[in-house]
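Laboratory data are not the source of any read-out in this text; all were calculated from the coordinates shown. Just so we're clear, the structure is a prediction, and the values are computed from it rather than from any experiment. Cβ atoms are built from the backbone, for glycine too; each structure is taken alone.
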Structure 1
Amino acid sequence: MKNKLALIVPAVILAIGIGIAYQMIKAGRTLPIYSPAMLNPELVDESKQDVSKNHKIADFSLIDQNGENFSTKDLEGKYYVTDFFFTTCPTICPDMSSQLVRVQNAYKDNSDFMIVSHSVTPDIDTPKVLLEYGERYEADFNKWVFLTGDKKQIYDLARKSYFAATTEGDGGPDDFIHTENFVLVDKEKRIRGFYDGTDAESVDQLITDIEILAQEYEK
C-alpha cells in the first residue's frame with residue numbers, strides 16, 4: 001500500500017503543478033488582433049492586402065436554419081467562431097462539423113459565445129436542409145446558427161472579411177469555396193485567430209483561445 005501511495009502522490013502533485021502552470025501561462029497570454037497586412041497574401045482579397053489596421057467583419061444580412069433573418073445585429077455583444085461548409089460535402093465538412101460539436105459543448109453555458117456556419121452552396125442548402133443538418137450534429141440553435149442566402153454576399157464575407165479562403169472568384173454561378181478554416185472573432189468584429197477545423201489539436205487551441213478571449217471581457 002505504501003508503495004502505491006508513493007507512486008500516486010507524486011503523480012497527483014505533478015498533475016496539479018501542470019494545471020497551475022497551464023493556468024498561469026494562459027492568464028498571461030493575449031490573442032493578436034489580425035489585420036489583412038499580417039496575413040498570407042494568398043488568403044487576402046487584393047482590395048484588402050494593404051490594410052494594416054482597423055479591419056472589421058463587414059455587416060451582413062442572411063437567412064438562418066429557421067428561415068429567419070440573421071444579421072450582424074444578432075452578433076452584438078458576442079464573440080464567435082465561423083466557418084464555411086456545405087451539407088453535401090463528403091470530405092472535410094463532416095470533420096469540421098464534428099469538431100464544432102466539441103467547441104459547442106465546451107462553451108454551452110457561455111451566453112456570450114456563438115458559432116456561425118455559412119453554406120457555400122446556398123442554392124442547395126435551404127433553411128430546411130440546414131435545420132436537418134444541424135439536428136444531425138445536435139446543434140443548439142441558440143448557440144450555433146447555420147446561414148444561407150445571397151451567394152455573393154457569403155463569398156465576399158469569406159474572402160474580404162474573414163479571409164478564410166485562398167481561391168479567387170466573384171461569387172457567381174461557377175464560383176466555389178472549399179476551406180477547412182475556422183475563424184475566431186471578438187465582440188468588436190475583429191479577427192483574433194485562425195484554426196484548421198479538421199485537426200483536433202488545432203481545435204484544442206481554439207477552445208483554449210476562446211477562454212482567453214472571454215477573459216479579456218471579464219477584466
Structure 2
Amino acid sequence: MPDCQIYLISPLDVGGDFPQRLERALDAAPVAAFQFRVKDLDEHAAAALAEPLQRICAERDVTFIVNDSIALAKRLGADGVHLGQDDGEVEDARSRLGKDAQIGVTCHDSRHMAMAAGEAGADYVAFGAFFPTTTKAVKHQATLDVLTWWQQIFELPCVAIGGITPDNCGPLVKAGADFLAVCGAVWNGDEVANVKALHEAIQAAS
C-alpha cells in the first residue's frame with residue numbers, strides 16, 4: 001500500500017495570483033489530488049476560474065476534483081467530484097461522470113455513512129473534522145479509531161480532513177489515513193515551505 005498522500009483543497013479565493021501559488025505548491029512535494037472548492041459563484045464563473053488550475057494539475061498528473069457540483073465536474077471534464085451529504089447521490093454522479101471518475105463522499109464521523117457510500121460505489125470516503133479548523137464550521141468531531149476501523153475492514157481509501165497540520169498529522173497517518181486533506185495549513189503562509197513540511201511529517205510518521 002502506498003504511503004499516506006497529500007490531498008490539497010483550494011482556498012475559497014482562487015483568483016489573482018492563485019494559479020502561480022498552486023504551481024509552486026504542487027512542485028514543492030508530491031501531491032496526489034487537488035480539490036477545487038469555491039462557494040456562491042455561478043457555474044460559468046466557477047468554470048473560468050477552474051480551467052487554469054485544472055491545466056496546472058493535468059501537467060503534473062495531479063487528480064483534479066470538483067467540490068459539491070456534479071454539473072461543474074461534468075462541464076470541466078474533471079477527474080472527479082467530492083460530494084457532501086447534501087450534494088447529490090453517488091449513483092447520479094457515476095452515471096453523469098462515467099466509470100473512471102473519482103467520486104468521494106464526506107462521511108463526518110459516521111461509520112454508517114461511510115459504509116453506505118462504499119456500497120453506492122464511491123471511490124473514497126472522507127472522515128473529519130479531526131481538529132479545530134477555521135476553513136469551515138465544524139459540526140462533527142471524528143476520532144482516530146474510525147480510521148483504524150475502516151482500514152481493518154475495507155479496501156476503499158479514506159481521507160482525513162479538518163485542521164490538519166504538519167504538527168498534528170502523525171497520529172492520523174499511523175491510524176491509517178490514506179490521504180490527508182489540507183487547506184489552511186498550506187495556503188495560510190508560504191505554500192512551498194508548508195507543503196514540504198507536511199510531506200516530511202507524513203514521511204516521518206509512515
Structure 3
Amino acid sequence: MKRIIISLLAASITTGFALAADSEDGFVSLMDGKTFDGWKTAKESPGTWKIEDGAFVAHGPRCHLFYVGDTKPFKDFDLKVDVMTEPGSNGGIYFDTKYQEEGWPKYGFESQVNVTHTDWIKTGSLYGIVNTGLTSCQDKKWWTQEIIVKGNTATVKVDGKVVVQYVEPPGAEAGKDFTRKLDEGTFALQGHDPNSTIRYKNIRVKRLD
C-alpha cells in the first residue's frame with residue numbers, strides 16, 4: 001500500500017510540473033534581455049529607458065517604449081509581462097496601440113501599473129475604463145501581469161488571479177483624445193515620471209487568432 005501511495009504521489013508531482021510547463025506553450029518572447037531589438041522609444045526623453053539584469057527599466061521623464069518587432073498587428077492575444085515597482089511608482093502596459101513620438105499614447109488601452117503611487121487607480125485597471133483601487137501586488141516584488149484579449153472581452157490577471165474584466169458593449173466608439181476601443185495594434189511600456197522606477201521583463205505573447 002505504501003508503494004502505491006508513493007507511486008501516486010510521484011505521478012501527481014510529475015503531472016504538476018508538466019502542467020506548469022504547458023501553461024507557457026505557444027508563447028513567444030518579445031525581448032532578449034540584453035538589447036532593445038524589436039523595441040523603439042518615443043522621441044521625448046529616450047534616456048528614461050535602460051536595461052538592467054535582463055529587464056527594461058523605466059526611470060526618468062515621460063517616455064514610452066513600443067514593440068515594433070512584428071509587422072502583423074495583435075488582435076486576439078495573451079500577453080504576459082513580469083513587473084516590479086519601486087515604492088511610489090506609476091507605469092503601465094499598453095495594448096492595441098501604435099508608435100507615437102511623444103505624449104501619452106492616444107491609441108489603445110493602458111493596463112495600469114501602480115502599487116503605492118498617489119493615483120488611486122491601481123495595478124491591473126484598464127485606465128479610465130474599468131478601474132480598481134485594490135492592490136493585488138507589492139512593491140519590490142516581481143509579479144506577472146497578464147492581459148488576454150479575445151473578441152470583445154479584455155481580461156487582466158495578476159499572478160493568475162483576475163483583477164478586472166471588460167466586455168466592450170455593442171456600438172462602442174473610439175474616443176476623441178484616447179481611443180479606448182478594442183481593435184488591433186502593438187504593445188507599449190510606460191515610463192511615467194522621474195520619481196517612478198518600473199522594471200519589465202520576460203515579456204511574452206501568444207496569438208489567439
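Looking at relative contact order in percent (Cα under 8 Å, 6 or more apart), point out which structure of 1, 2, 3 has the largest value. All intermediate terms of the calculation are to be shown ahead of the outcome.
Values: 1: 26; 2: 20; 3: 31.
Comparing 1, 2, 3, the top value of relative contact order in percent (Cα under 8 Å, 6 or more apart) belongs to 3.
When distance in nm of label points 7 Å out along Cα→Cβ at positions 40 and 176 is compared over structures 1, 2, 3, which one is greatest?
Numbers: 1: 2.1; 2: 4.0; 3: 2.9.
The structure with the largest value is 2.
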